[in-house]
Structure P
């Protein structure tokens with residue numbers, strides 16, 4: 001299900017990969033996470049689905065510190081003296097990748113509050129400390145890497161760095177800092193606060209002349225990827241009205257690429273999605289009703305579609321917590337059906353699809369439910385798993401490090417109870433063991 005990529009896109013991807021990997025290399029392993037006295041370990045699985053399309057019975061994965069060094073089969077593949085982790089009751093898979101999250105969105109469920117209206121203020125450190133629960137639940141779902149697309153006060157950067165330092169146990173994070181948004185005109189004639197940070201630093205853009213500076217500000221703050229909100233749409237709002245023009249999207253993509261970063265453009269509607277593709281975004285998030293010409297162009301360019309179908313199921317299902325009406329839930333369900341149909345058409349048009357949950361608040365732990373929608377859209381379970389492994393790794397420019405259980409990759413490996421190639425629910429609901437960068441971070445194996 002890999003899509004075709006033209007020569008221009010390939011050259012651009014190659015140039016971006018060097019910059020992205022340089023930014024991310026410090027975030028690849030968990031500090032002090034593996035035992036120094038047992039550097040070589042052999043993990044045994046009843047079956048291994050390695051991410052390349054190969055399925056190996058009685059598999060043995062040999063790791064040293066944080067990397068996979070060999071993959072074989074049977075007793076003879078176990079090195080002498082290696083510590084053995086026996087998971088032969090289970091099927092092994094690459095650690096999964098969720099390319100659209102908001103990890104620092106945390107709800108403490110205090111009476112009288114809702115996720116969007118929690119009251120009071122938190123420091124960035126307090127936010128990250130609370131959001132450690134989101135990180136833990138994400139790992140429990142089998143997701144070992146996330147692309148986090150939008151956070152305030154640089155809390156995503158702080159969380160990423162604390163995970164790298166070992167202060168928080170969580171997935172590897174690729175972060176965007178503030179997403180670029182169309183600035184809201186100031187109410188009335190009140191003068192601007194001279195002591196307030198520049199809106200551009202927070203990604204607020206008034207016109208095309210400010211786009212490059214807003215991109216630069218996110219990179220200077222430590223962003224690994226750029227996010228742009230190209231339309232309305234969030235929570236119960238499924239309007240999808242385009243907010244940035246093609247010229248502004250292209251300016252953002254050019255600025256991001258010039259700084260060695262990739263760009264993800266949010267658009268609920270088809271017009272913003274079309275312009276995001278034409279502007280050179282690496283991925284388009286959410287869009288419904290994309291026309292055939294746009295889908296063909298996505299396949300030609302290698303633009304990745306991240307549908308995020310399941311997050312509207314989440315908002316509708318938990319509407320009481322959010323205070324959404326039954327009418328809003330009906331609108332969310334209607335958008336989800338269009339999202340599903342657009343995914344079906346995109347898949348059959350040869351567009352590369354990647355799994356993104358758009359998880360917020362108490363959706364963490366449900367990150368992989370998107371895969372069931374992909375199967376409903378016509379993918380086999382194996383093709384659905386590709387969206388959360390090799391496709392997602394390539395979107396991040398990290399295909400040499402994650403997305404496969406093959407020599408040289410990070411030891412990001414999960415074990416599930418059952419056969420995910422015949423029953424995708426084995427991945428959704430029966431993750432029993434998770435290793436990230438050579439560290440066992442979830443162990444429910446019995």
Structure Q
């Protein structure tokens with residue numbers, strides 16, 4: 001990090017992408033040491049992914065995800081079932097993070113930022129292959145190879161046994177937490193580090209990402225609206241298109257209060273996307289009935305709702321015929337449940353900071369992988385396609401529209417996919433398939 005001085009946003013993004021103690025030292029030298037309260041592990045929910053109560057909310061009730069994201073992919077060194085010693089070391093490492101930093105916003109009143117840390121751990125199907133027993137029915141995450149095959153994609157597979165997803169508005173918190181997990185610190189925020197994740201796991205991949213007003217515009221392309229928190233120009237995570245934490249939680253069995261994680265890396269074709277004017281982008285992102293005036297420059301006029309209704313979905317086929325274009329949000333809403341409630345909870349659409357091309361770390365939580373597949377099928381289904389002609393699962397019929405007029409499917413491609421079981425907090429350290437029978 002030498003040469004021409006970097007702006008603050010660019011500097012922090014570069015520091016997180018670089019990682020290591022030198023990046024942390026540079027942050028402290030430039031920004032000063034951040035003051036973050038310590039945490040209390042005993043106060044945390046059994047659902048690892050229960051973040052909403054510890055995140056800021058906007059004026060319309062939309063949850064505001066932290067600006068910075070760190071994803072660590074892990075391999076467990078032994079081929080056989082984990083030992084109790086290894087399990088204890090992993091749990092110690094996680095509890096160190098929870099003691100060192102408050103959980104998200106902590107007890108602050110109406111906070112504007114997430115100064116603390118939020119994280120969860122998940123385990124891939126390949127991790128559970130080491131056991132003689134199977135996971136309970138309905139719990140086992142579909143293998144990423146099967147997801148890719150089902151969607152007809154040419155994507156890579158996450159080759160990892162486990163994943164840890166960490167997020168905060170403070171880059172220093174993420175960098176320091178990572179160094180503690182790697183065993184490079186004796187203490188973290190004055191809390192002793194008695195165990196490291198690398199005592200048990202090898203870190204085989206490291207991914208970083210960012211959100212936040214102005215960041216995509218300054219880092220990706222001049223055409224991204226200046227105030228947009230996302231690469232494609234519009235706010236996401238409206239209350240009406242996000243599942244509740246309860247909706248995505250596993251409800252029965254030993255893994256109750258867990259969930260299924262789908263982790264994807266998606267590439268953007270921003271040059272083609274921003275060739276369209278604002279009106280055309282609004283139609284493709286939302287629906288042909290949405291207007292720039294209704295949506296606003298980055299979606300701010302929509303408030304807490306995307307304004308996608310059952311009628312909007314039922315109109316998709318007619319819109320394809322009448323307007324020659326349909327919207328992404330309009331299409332994926334066809335995959336909502338019988339109560340017209342979303343079935344997946346997006347935990348990140350963080351713009352990748354460790355790749356040379358525009359990309360996104362997409363994290364969704366759902367009770368079953370099939371629910372993710374239904375959403376993705378709705379997104380990928382050629383609008384207007386006749387189901388009898390082979391577009392299995394497509395909810396609409398008629399004359400197809402061209403790919404570039406079909407939501408955003410022509411502007412996003414999949415690079416990698418991984419699927420993971422996120423256990424309840426009490427089972428997050430090297431779980432077995434049937435923990436109720438363990439002595």
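Please treat every number below as a calculation from the coordinates, not as lab data. Computed from a predicted model, the values in this text were never measured in an experiment.
Side notes on the structure shown:
- Source structure (of P, Q) for helix-only ellipticity at 222 nm (-39500 (n - 2.57) for each DSSP H run of 4 or more, over all residues; to 500), computed value -7000: Q
- Answer label among P, Q for the case where Cα extents along the principal axes in Å, for residues 201-256 alone, calculated from the coordinates, equals 33, 22, 16: P
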